[in-house]
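**Q** Next up: some structures, all given as structure tokens.
Values in this text are rule-based calculations from the coordinates and carry no lab data. In this text, all values refer to a predicted model and were calculated from it rather than measured experimentally. Cβ atoms are built from the backbone, for glycine too; each structure is taken alone.
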Structure P
Amino acid sequence: MLHIKSLDEGLDLFKALGSDIRVEIIKILLNETGMNMNELASRLKITNGALTSHIRKLEECGIVTVSSEGTGHGNEKVCSVRLDKILIELQNAPRNTNVYTSDIKVGHFTNYEVYPTCGLASSKRLIGEVDDTRYFAHPDRYEADILWFTKGYVDYAIPNFIPAGQKIDEICICAELSSEAPGVNNVWPSDIYFYLNDTLLGTWVSPGDFGDVKGIFTPDWWFSSWNQYGMLKTLVVNHKGSFIDGIKISDVTIDSFTLNSRSALKLRLEVPENAEHVGGLTIFGHGFGNYNQDINVTIAYSPLENI
């Protein structure tokens with residue numbers, strides 16, 4: 001998902017989409033799950049030079065990615081769509097909002113209960129044995145850049161270093177997620193539950209465990225029959241409620257917690273045994289998937305009243 005936080009920030013995207021040919025390119029690539037440049041130019045009935053110009057504009061704003069694949073006649077440039085969703089915020093954030101940001105590495109969970117199929121890996125190697133839950137307690141798990149399990153949960157301590165005398169107005173958590181199927185299965189729904197300080201914020205149904213193409217940042221040594229990429233999801237809890245990608249998932253607000261600079265913050269991601277779709281969870285971090293990021297956290301805060 002591409003998250004555009006203001007109209008000015010989205011100008012390049014709007015310009016890129018302001019072309020019938022470029023919109024048609026996106027439609028074709030979505031239907032074909034990628035296509036090489038020669039085939040795409042032939043389908044559009046335009047020259048390769050003209051296509052290169054259009055692809056460059058789509059690349060610059062992050063909609064399309066181009067990779068080189070070896071063939072019997074040398075390397076071939078293959079185009080594919082790298083986004084599943086675009087979120088555009090039309091309402092500007094308050095001007096005086098103060099913000100604290102941090103990243104949580106996937107392996108830095110503080111508590112867990114997981115069931116096979118499961119495992120962890122850094123961008124360089126597997127950590128321990130797959131499907132052996134004991135390795136979720138191994139010291140090397142702090143190096144993990146990806147983890148997966150069929151059911152259960154992982155907890156993370158959200159760093160809270162906002163200044164003294166401030167209250168928390170909004171917490172935004174952004175992570176690349178998918179289901180966890182034996183092997184891979186693009187149609188494998190899973191109900192993922194999100195908790196803050198043991199309060200359920202809401203759920204999101206992951207549509208599948210994606211393995212149809214290699215993740216953009218997934219390392220070359222990774223097994224082709226395993227999870228390749230996820231969907232970038234943005235969880236927000238503020239004064240209006242709780243939201244996933246701008247869609248309200250519950251009426252739980254930040255005011256329910258009364259959080260300040262001294263408050264402990266715990267995030268839980270869970271696939272409970274009694275969920276309708278027990279399809280597991282994969283969390284992608286830096287060096288895996290399509291977004292090359294860890295779990296990103298943004299906290300907006302403002303002065304406490306009457307201090």
Structure Q
Amino acid sequence: MSLLEFSGVARRFALRRSLADRLARRPAAALHAVRGVDLAVEKGEILGIVGESGCGKSTLARIGVGLQPANAGEVRFDGAPLAGPDPRGRIQMVFQDPYSSLDPRMTIGAQLLEVVGHYRPGLSAAERHAAVASVLQAVSLPAEIAARFPHALSGGQRQRVSIARALCPEPEVLVADEPVSALDASVQAQIINLLRRLNRERGLTIVFISHDMNVVRYLCDRVAVMYLGEIVELNDSARLFADPAHPYTRALIAAVPDLRAPAAGGAPIRGEVPDPFAVIPGCRFAPRCPLADTACAAVQALHPVPPAGLVRCCKA
């Protein structure tokens with residue numbers, strides 16, 4: 001059953017017009033960060049969204065939690081249109097940099113109590129403190145962390161606090177935007193295993209945004225691949241990594257270094273990412289694709305890949 005749905009979602013950012021544009025009465029240029037995305041997140045799954053920096057992953061995540069509006073299309077949560085952040089806190093977000101998302105002037109306990117009090121006002125003071133102790137335990141942090149300030153914690157501890165804060169309203173969906181990219185490898189593994197445990201024990205639906213293919217392969221049930229604002233492939237994680245259908249997906253997987261066979265992995269994706277303001281007819285990956293031909297000049301639509309995948313490529 002779909003819990004969070006994106007239907008034709010698009011987001012563009014208009015730039016300030018230069019003096020020359022104003023004198024010539026030219027309209028402001030617009031950056032199309034997200035282009036007509038259709039995506040359904042199933043209840044209880046971990047859905048990965050991957051792609052190079054600037055492909056629109058984070059913008060889509062912010063639209064999904066209501067932090068940014070869409071210029072077109074609709075987001076629906078549990079069947080109802082979502083316009084802005086959910087007032088009941090059923091969709092929460094974990095950001096890449098936990099330090100900038102925490103208040104340096106407040107203790108960890110005070111920040112968590114504030115969130116519990118906002119979303120669960122019917123609780124007594126004792127129940128609020130118990131709820132804070134419960135979420136700290138859920139992310140494997142000791143109770144004494146509540147008395148500390150963010151600067152006194154390690155990066156991994158701060159990210160656990162960010163996850164604990166997101167758990168305070170007892171959400172159904174957690175959107176994690178690059179939550180481990182700023183952490184070292186050992187701490188990354190701990191946070192990834194924590195997310196997997198929360199998914200299994202609490203039935204928490206997770207949208208995991210990343211550019212790390214190895215992390216996505218380990219953690220996610222399904223994977224959506226984005227390129228310049230579009231979903232170019234969507235499939236079960238095991239099938240996508242075993243038999244990628246889109247040339248861009250194959251290039252992303254090939255670019256991952258393989259310590260067991262250094263000569264076989266780590267090949268960079270050829271070419272440069274096109275100017276995001278450029279109008280590219282047809283397939284937007286065609287300028288970098290080794291399979292591109294005249295057929296790629298036509299508009300590419302997502303079409304099924306047996307048994308249950310989708311791909312935006314006329315060669316697949």
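**Q** When mean count of other Cβ atoms within 10 Å over residues 204-211 is calculated, the result is 22.9; to which of the structures P, Q does this value belong?
**A** Traced to structure Q.
**Q** Quick one: helix-only ellipticity at 222 nm (-39500 (n - 2.57) for each DSSP H run of 4 or more, over all residues; to 500) came out at -9000 when computed from one of P, Q, so which one is it?
**A** Q
**Q** Just checking, which of P, Q has the largest value of distance in nm of label points 7 Å out along Cα→Cβ at positions 84 and 108?
**A** Q
**Q** Taking distance in nm of label points 7 Å out along Cα→Cβ at positions 36 and 132 for each of P, Q, which is largest?
**A** When distance in nm of label points 7 Å out along Cα→Cβ at positions 36 and 132 is computed for each of P, Q, structure Q gives the biggest number.
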